[in-house]
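Following this line, the structures themselves.
Rule-based calculations on the coordinates, nothing more; no lab input. What you see is a predicted model, and the numbers here were worked out from it, not measured in a lab. Cβ atoms are built from the backbone, for glycine too; each structure is taken alone.
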Structure 1
Amino acid sequence: MRTIDWVDGAVELIDQTLLPDTLVMLRVTTVDDLIEAIQRLAVRGAPALGVAGAFGAVLAGGDPAAIARLRAARPTAVNLAWGVDQVAAAPPDKALDVALRIRDDDIAACHAMGLRGASLLEGSDLRIMTVCNTGGLACVERGTALGVVRTLHEQGRLGEVLALETRPLLQGARLTTWELAGMGAPHRLIADSAGPYLLSRLKVDAVLIGADRVAANGDTANKIGSYALALGARRAGVPFIVVAPESTIDAGTPSGADISIEDRDPVEIVQIRGVRLAPEGTAALNPAFDVTPHDLITAIVTESRVIRP
């Protein structure tokens, strides 16, 4: 099953807000509906957003205002604007062809990243720690960091995955465990704050994360909680590996200090799925991403190379 695709003149995508309870495919025919799906995280994950942006630009039909709204729907993930721009620059009669190529390139890239990332890790019975969701739900198929996990599992070398729950929206608890269960991979769910501590106490072979933007110097923006894992991994001597396609590398952004970090609605912090956790009127900060400095990153794996910052 593909997370997102073009079917009979419309965008079809899994509504990830309903997982793991219900699997629903949305059919989107307008730019405004696609923007709404992106902003409420029905579709999410940098590579999937790149494909969504490409298909959205086809729906926009060259309308500059619609294209501008789509590009700005989520500011941190560079792939969204990249996908929009690739299609917007194409002749109108070639727009869909370009969007379909972006989709197909994403599928091929995920296969390549899985093999390249797995080749960096020696041995068997490997224990991997990861945050957020970087599997097929974050791409079209297979995934980035979780794509490496899938490849290790297929090779018979995966021992266990320790998946962080990923507050506040629980992408790890809801989505990553759903994908791991589907592939039959051994896994345990852990609280976000337990990650750095468990790195110091258990034998963990690598931390694998995805990325929403990689700056020119190697600084990497990813789901909030990634920086804490990088610090814990450095202290414990565990490799910290970023897995992301070349389209996520933004040569126009010099460093992590120049990455725009999305602040989301504070209500996501004070309640979970409509259940209030904090007293009425409690203020909250809700950065959706953090930035890991390049000196804490062991390697960045793309579909075509391994970068060692």
Structure 2
Amino acid sequence: MWWGVGAALVANLLYSVGFVLEKRALGRLPELSAGRPLRTVLILATSPAWIAGSLALAAGFVAQLVVYRALPIAAAQGIFVSGLVLLLLLSSAVLGEQPSGRERWALGAVLVALLMVVASVREGEDTVGTGAPWALVLLVCVPTLGAGVWLYRQVEKRSRKRHRVPTNGIGYGVAVGLLYGVSSLAIKGASGTLTGEGLGAAARALFGSPYPYLLLVTAAAGLVMSQAALQRCRASLIVPVCTTVTCLFTAVLGTLTFGETLPEDPLLLTLRVAGTALALSVLLAMPRHDPAPAT
């Protein structure tokens, strides 16, 4: 269990550094648009700083494979969200972003909520799921991908309206979070195919499953959508919202999909359910717009 916790902390560090490097690089690039994906990819490929950030994120995904082989989904998500503290410190020190007082309280409440989820996990009492029916995985993932793309397009349409109230990125964060939730389930499923039966057997099991193809779709769509959103909005807000949605989606639907049972102890069950409900309610209560600029 503890080497899984260590891998999760390493993944947190890589994710935080990667997002901050990408955000810093995006500020020096031309405006990106999710409606022009090829142009967006070509622009990103010209930035060494952005490439360094993306490599850090890719290394975080590799560490996530290790985490899912050692920890239950709910516990892993709670530890991943604790990395938001590091992200906020880095975004403040490197990017000069300062969240509002209401946003700091909200993000603090999210951390408390998801630490409740971590506290509900006891070594030896939670099972680590290794597989799920493919039909069930696709039933969960395909509509979620559609919902994420639809929501992103709706936020884009509203942002182009004249005299609009400035958006702070909550909608973008939720949309991208849904895509990354699917990606997280795909990583969980892929980790279950990496058995000790040899490289050839593992490769056949992996590419004979839907997981690498789900990862390919989410990587392509998430790349364009997340970078356009991150360029327009504060990393200190959009990344925590995205992370919260991803973790809640993965913890709830991933637990059910991969057959990881909830705690039988009433206190542990209360901590897990109440923590999930608190994080979701805080997310829904956060302001959707930044204050209008002074005229």
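Taking distance in nm of label points 7 Å out along Cα→Cβ at positions 39 and 87 as the criterion, which structure among 1, 2 has the greatest value?
Biggest value here belongs to 2.
Matching task: 2.2 is the computed value of distance in nm of label points 7 Å out along Cα→Cβ at positions 151 and 199. Pick the structure from 1, 2.
Computed on structure 1.
For structures 1, 2, calculate relative contact order in percent (Cα under 8 Å, 6 or more apart) and state which one comes out highest.
2
Please compute Kirkwood radius over Cα pairs in Å, for residues 175-214 alone for structures 1, 2 and give me the label with the greatest value.
If we compare Kirkwood radius over Cα pairs in Å, for residues 175-214 alone over 1, 2, the biggest value is for 1.
Could you tell me which structure in 1, 2 was used to calculate helix-only ellipticity at 222 nm (-39500 (n - 2.57) for each DSSP H run of 4 or more, over all residues; to 500) as -10500?
Derived from the structure labelled 1.
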